[in-house]
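Dropping the structures in below, format is structure tokens.
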Structure I
């Protein structure tokens, strides 16, 4: 499974302060820890005011790249910020994200096509969160049609079926899994991703819910997740699930992770 490390995000108070203070050491430490924990990509989200976002995102990219050598996931809805950040990356980035919203398709999809980026596509057609599986699939169809017309191959698209907290609707987990299966059936070459921790928002002992959710999602075809790669128990749950599903040849990923201390004996 591909892991998108989630921790360099300006909506987090400590990261917000580090961006404002231009604290390179703090950001680089977060980047190094996530890279060492096995992240495939590092999500880079300035989360600052639109008037500052371009400058802040470029600073984050340069700061992170001076410390680690793994691909970045540029996380912004601002095409100008994305365009500026793309010019500074060392490796072709992932873009987070597009949706069926016309402004996002027109502003960001051309950048994805021009630079050969991978892209996260949200299963939503507008600003309102779709409430049914059918609405989400309809939005995915629109995004996929636009992406294909722009020349973006299916294998470069990471569809996010949308994870909504279980505390507001006990059926949100079922809705996610139903949507995930439907997307996989309609577009077998696309990747499937999710912001994992959204499922447990507002509930106590969230890590237990996150682990169970990740295990079930892997069974249903999730092959990428935005998560905290420093959570050892979560990483152990992921590796164990892949092992039991026959996706870890000779148990190598599991045993190597254990020997490397990524998770410990209990």
Structure II
């Protein structure tokens, strides 16, 4: 009986190709978020922070840092992974990839691994930028790293699914611009949901991004809008759902083989 061998060279080739695209656009990929983060602190930290000194015992400027990181993490992971797999579909080279001696798992590992790496690098750059404006403390560094990695991988998987689903470039913009960004802004990135009226707070709890941001903020300051257990469960649930969808996509050939 023949054994299935892991094609590490194939995974590395895909990963290296995707990271090379990141290096070619490093100015756009890294400098732009630094400028954007600085503007957030000028607008939200100075204008709003002067009227709202603390939220849950945390200075407002420091309070918004986890939300800023999550906003960038979600957007970068989704956009990078979706474009990475969509472009071979658009050019027709997807068939060469599917016929190459790499498994579905290895294809996903290469594309999602590169997208998650870019997301984590971006998150760390924003964290470093934020530390120049406000004093930061990370009470639970292991939890912070865990949430950072799990969120980056989960949304890179979601981006991979979006790239396969997309029929055109407008579809690639639809999900991050009209779904993810609004959910992030309404998910407590720049405020605590405890500040909302009870009815709106209940509605907000149906927003999955609330649990991601809340758990990540807990790793910094030890306080959160929802319990850290629910945050972790929601993140793992989303991760599992994305895995199931990707297995189904490769099993059925959905928008890959036709």
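Just so you know, all these numbers are worked out from the coordinates, no wet-lab data involved. Everything quoted here is computed from the prediction, not taken from an experiment. Cβ atoms are built from the backbone, for glycine too; each structure is taken alone.
Using Rg/Rh (Cα atoms, Kirkwood Rh), for residues 130-177 alone for the comparison, can you identify which of I, II gives the largest number? It would help to have the intermediate numbers written out before the result.
Numbers: I: 1.08; II: 1.21.
Once Rg/Rh (Cα atoms, Kirkwood Rh), for residues 130-177 alone is tallied for I, II, the winner is II.
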Fill in the blank from the handout: Calculated from one of I, II, relative contact order in percent (Cα under 8 Å, 6 or more apart) reads 26, and the structure in question is II
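For distance in nm of label points 7 Å out along Cα→Cβ at positions 74 and 194, which of the structures I, II scores highest? Walk me through the numbers on the way to the answer.
On the way: I: 2.9; II: 2.1.
When distance in nm of label points 7 Å out along Cα→Cβ at positions 74 and 194 is computed for each of I, II, structure I gives the biggest number.
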Problem - Parent structure of the calculated result 2, 9, 13, 17, 17, 15, 12, 7, 4, 2, 1, 0, given that P(r) over Cα pairs in 5 Å bins from 0, in percent, for residues 82-209 alone is the read-out and I, II the choices - result: II
Completion exercise
mean count of other Cβ atoms within 10 Å over residues 26-33: greatest across I, II for structure I
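Quick check: -15000 is what I get for helix-only ellipticity at 222 nm (-39500 (n - 2.57) for each DSSP H run of 4 or more, over all residues; to 500), calculated from one of I, II. Which structure matches?
I
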Problem - Parent structure of the calculated result 19.2, 71, given that Rg and Dmax of the Cα atoms in Å is the read-out and I, II the choices - result: II
